[in-house]
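Enquirer: Given below, in the form of structure tokens, are the structures.
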Structure 1
């Protein structure tokens, strides 16, 4: 059977930017574009040059970029009603963007034509024809996005098809069917897409939102019905409930359905690209996200872990390295002796499953988890704990003391606390201070400031996420708190844990483990 080629259009920078709390700088947009080019998607829909000066600057900057096989697209609407297309300023700005491909959206739901555009059905079709013809006459390739197509087809199928035909006859080279409200189900998408594919001559695409949680399934259904062009955002964020998640769709189509969405050798970039975009967006990538989440190949239950070690396909649908992810054997009292022994053996090849030290570490682990530690979520702290038990731990520094000073109300809104810290490395003592927007932030800044004198590599490290959980709510403010800190050096991520009745002490434990973990893996201690 011949392999189907499926075009991927990533609209993270345009439709994704409409998500709540999402804001890209110009450099963010350029950097994300570079990552998507390296991944090998067919199209990057980068923005609407008529909407803001930042997008105009983007198109000026991207014109000099090596885009490999990826096409950069400008996005905009059909001409306004009753205005000649050549006089429409939005249309002119799209042309000035200079991209070889443009994405034009137009109305295909008669309700929208009457109630939103406030024009006639005939004028809307003329707006589509005129706009597509204009860009074709200027040598541009056109993708026509039929906005609200599925709602329009269910309400007035003849008119929805007329909108597509108007674009096709004017020269559009792709017709993309949009479930703009995100409320359709896979069987509806499949049936309607199949009918369209049978009636048009150009490739059909799909663009769906996730308002009923079916965006990935709907995209897959459209491809099964004949669509060969899929639009979405890379990790699914976007307006309201988000867009179809391309990191899932690409893997599903290419690894499960035998299609070709990106160059096969670039599939290993899937996870790295997802984490980079999450970082640029300042969003935590959901751990449970298929293929690219940190829990996608995580195993905790003893029977599952034992099965993985015997034959990985018993509990994994693909090898994690296929998409650039890694297997994560979670360490807890539920993990079983084999899982913990394998973690220990990776640190000391002389240790076996039945070694005395293995049993001692397991028993100590159970004690610590009973107290409230959570090593399954803090593998970096487990490694440091195990190294201590194995005699393979060498502290990077000694804390002599730290002092915190908070001001309420703060003199400066973003600097409510200061920390003075004194540390010793070898025979050298370093003392420094820092301000922060809270005691933990100030402690983090001060600690790294002191240690960077000895270990410059720590300048790469920053806190990515910080979580606090009260362990015994019944004892109120005297309760133990568990602090989980996720850190990153821009490439790798690791999590550490601290536990104490004092939130600063718990935070200190997690911070210390975080920096020492980085130094261990840099071979510096």
Structure 2
């Protein structure tokens, strides 16, 4: 019996080895079509996080050189995607919202320096009197992204399942805590673009769907673009799916080495003007050409719209996305992506007059890889322009051998120069560098990196919480406390931040301090009827029981 099991195991290992070798020696795709087919194939899935399903359009100097559809519109009926299949475009919606705002600015119906209280006087004064239209457009308003809901007691799930009027949505956003003083820091915020939508409706007297139709869709004859109802989205668009890889025995029963499930419902009123539109690659190509040729907005105001602000963000566009520039230091572009549950999208307009647009009914595709590889093939370029000099972070010894912090800083200084704005190491890079210094017992350096992270990066509540938990359950749990403390200092009204700090103190068996934190979490949670209030109270009771033992 043991010999039989051993033989089966050896056969499995041999099969996997042969399969891996086949993938490794598979020839590099030469054309755009070969590339996307390889992304649709399981052998290349890991490079873009999910097998590709959707549509792709590529143009050069205003002429379409490639357009094709892949995968299924509906996995239940096996209906295939077509080139005119409509997809949710997520945050690509922000380009249209920004255009509508700029049209009103050009018409002198509003000003970029207007504070939002002029149009939404019912919002709290910390927002109404200090946040400007420009700051909403450039993500410098200080408003949080969706993670800001935590402080209001509304879970992301409940938020997505609720139908809001425009004013009700603005009021929910008004209850979130600012993450920075308006105008001082960049924080990507879909809530900012939602407020722009409410303001558009307030000024025009039209719904967003009607205003979009009147000012953009009809003038450009975009027959498959708009902002639809929940029913329309359900019936007319490609169904969205999410994918995750599986391993071990699950791999044998998997599809493409992973599990694909239909994305959950999200009410259109919550996606709204930050991410609720739908379109096709053909319509988006017409749209992109109209932006470049000033059909909807004069050259003067288009240039204002496309002027980079902090982190390269223009109004609804990004100038020189560093993740793309990093792969080819010679490219310059305007672009923006979109990601809803079950959908991914991107428009990229390169300075060399290459246009790349893709829409997909799969979540979380690796946009920078797709764009980079398509651009190479559209222009017959070799893959040899990647920014070099990123130091090895697998261990402290290898990091130091590769030049250490000097090399890391030099790498990002050069990337910043190519991108045209300050680019800092990613959160995962900072986490990794801190970790290897801690493992090597270089505590002072790790502490200095932590200080730089706190002061220079301006991490949001979710990031600080993530770092805290990552360290709490690592080989350096004592390091976690500083991240949780920083979170309560920066976000003192967040019940979740106080609950996390309490959990850290429990790990350290400092139950008195844990008790104080949990009490704070409960008090703050009760004020906003937080969805996790029951959990906060249970944590509080557990600590009280420990102290009474």
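Coordinate-derived values only; no laboratory data. Quick caveat, the model's predicted, so the values are computed rather than measured. Cβ atoms are built from the backbone, for glycine too; each structure is taken alone.
Enquirer: When you work out relative contact order in percent (Cα under 8 Å, 6 or more apart) for each of the structures 1, 2, which one comes out largest?
Expert: 2
Enquirer: Which one of 1, 2 has mean count of other Cβ atoms within 10 Å over residues 126-133, as calculated from the coordinates, equal to 19.2?
Expert: 2
Enquirer: Now for a different question. Work out which structure the value 185 belongs to, where volume of the Cα convex hull per residue in Å³ was derived from one of 1, 2.
Expert: 2
Enquirer: Of the structures labelled 1, 2, one was used to calculate distance in nm of label points 7 Å out along Cα→Cβ at positions 102 and 318, giving 1.8. Name it.
Expert: Answer for the origin of the read-out: 2.
Enquirer: Could you tell me which structure in 1, 2 was used to calculate helix-only ellipticity at 222 nm (-39500 (n - 2.57) for each DSSP H run of 4 or more, over all residues; to 500) as -11000?
Expert: 1
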